[in-house]
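Following are the structures in question.
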Structure P
Amino acid sequence: MVDSGQALEAQGDLQEAETAYKRAIGLDQKNSAANYHLGRLYADLGRTERAQNQLLLATEGDFLPAYTRLATLYLENENPDAVIPLLMEALGKIEDTPETATLRAELWSNLGWARVQQGRYAEAEENLTRSIAIENQIIQSDTNPSEIGLTALEPSGEPYCLLFQTAQASGDRATAEIAARSCIAFADTTTSQADQWVYEARTYLQEIQN
């Protein structure tokens, strides 16, 4: 049922995808994968409360990808205090293997984002640097992208955008400039949050060049 829902979603039939995920949950109340995909679908549709409910159920079943998606929802609503224990729980559960590298990088990046929102910039820098280091290890390895759920091995812009904000707040101009350029180069601007971060990075570079 979950595979069917994903296929329907890929075809753009979101209503039928929702039905398929719900059917899977109806058949197995502990189907955490179905909870995750339904929650992710709701999040993409802007149905935040329903998304949070489904993603919470998925985390209760230790479906680790749900932690990053749920954390993102909380952070988009500037609720870092709810995110910290969630991410620490996930990082305590996840195994340090090549297969989990992408997810671990996302968890550390989200933790860095939470620390930025709290104004705890030294911790944010540490978390974001760790996320970037994991991504660099993936890129430099012989990992097959499809084995870790990617179509290609390339950096994620999010930790660089957040590192730029951290360095800017800390007055570290050299790091801010490098991170801003990487943010612009790698961020996925199809999301409104990343689009705003890239705008801020571009504005910063223009200001220091004038």
Structure Q
Amino acid sequence: MFTLLPRQVMDLEAGQIILYAHQMKWYPFRVTHPTQDGCFLSPLASSSQPTYFLRATRWVGLFSSPHFTPESLWGWEAESFPMHNTGHSMGPWYPPGGRLDLVPLRLSTLRPGQLLIWAGQERWVCHRLKTITTNNEGSFVTTRGDGCLTDDNPIPITQLLGQVARIHYPKGSWEPGNIPDVWRAHTTQCWLQTRHNIARYVPSFLRR
């Protein structure tokens, strides 16, 4: 199992290996020529000239583990990449321990209710998409964890790694964003808001 660390392209170094999507599949790519404006990439299994350029503001997944070697990814490609849910912000239906099947983004088909993975502070965040907006500064998404009372700050599209196609637990697996999944999320939000309101007003009532 490989570990992916969130890194902004401007912080990458030559020789590092990142996860990159090409034609809706994941591949390992090597950073060949970092520049002030971004970096050039080449396929890990190719000795040809760099074939892609990423802008400095984009975020990517950097392969990292104590025993990681580029040779271990030689020839690897996949339609989905496994990641693990380690946080509590999507509870109670998404407790820690689930396996997330990460697939490349399809911006044209994104819809509210789907789960996105984006770069946070030294960790990946998996939250549910609420809205997509575009202004003079670019395109942004607003997300929220099912176990959270407030939305996240608007997130630039360049900060997104991918979307979750399926989640797996010992009790079963399902596709996030379908009607039962969105209904569970809505029910959780209503329950959290009700509990929050009770916690605000009951103490003052008891003091009378």
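Read-outs: derived from the displayed coordinates by stated rules, not from any lab. Just so you know, these numbers come straight off a predicted model, no measurement behind them. Cβ atoms are built from the backbone, for glycine too; each structure is taken alone.
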Going by distance in nm of label points 7 Å out along Cα→Cβ at positions 120 and 136, which of structures P, Q comes out largest?
Q
Out of P, Q, which structure matches 10.0 when mean count of other Cβ atoms within 10 Å over residues 64-71 is calculated?
Q
For the read-out mean count of other Cβ atoms within 10 Å over residues 88-95, a value of 17.0 was computed from one structure; give its label from P, Q.
Q
With relative contact order in percent (Cα under 8 Å, 6 or more apart) derived as 11, matching label from P, Q:
P
FRET efficiency 1/(1 + (r/R0)^6) of positions 40 and 200 (r between Cβ atoms, R0 = 35 Å, to 0.05) computed as 0.05: which structure among P, Q?
Q
Among P, Q, structure where Cα extents along the principal axes in Å as derived comes to 75, 43, 33
Q
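Suppose you compute helix-only ellipticity at 222 nm (-39500 (n - 2.57) for each DSSP H run of 4 or more, over all residues; to 500) for every structure in P, Q: which one lands on -5000? Walk me through the numbers before you get to the answer.
Values: P: -24500; Q: -5000.
This value belongs to structure Q.
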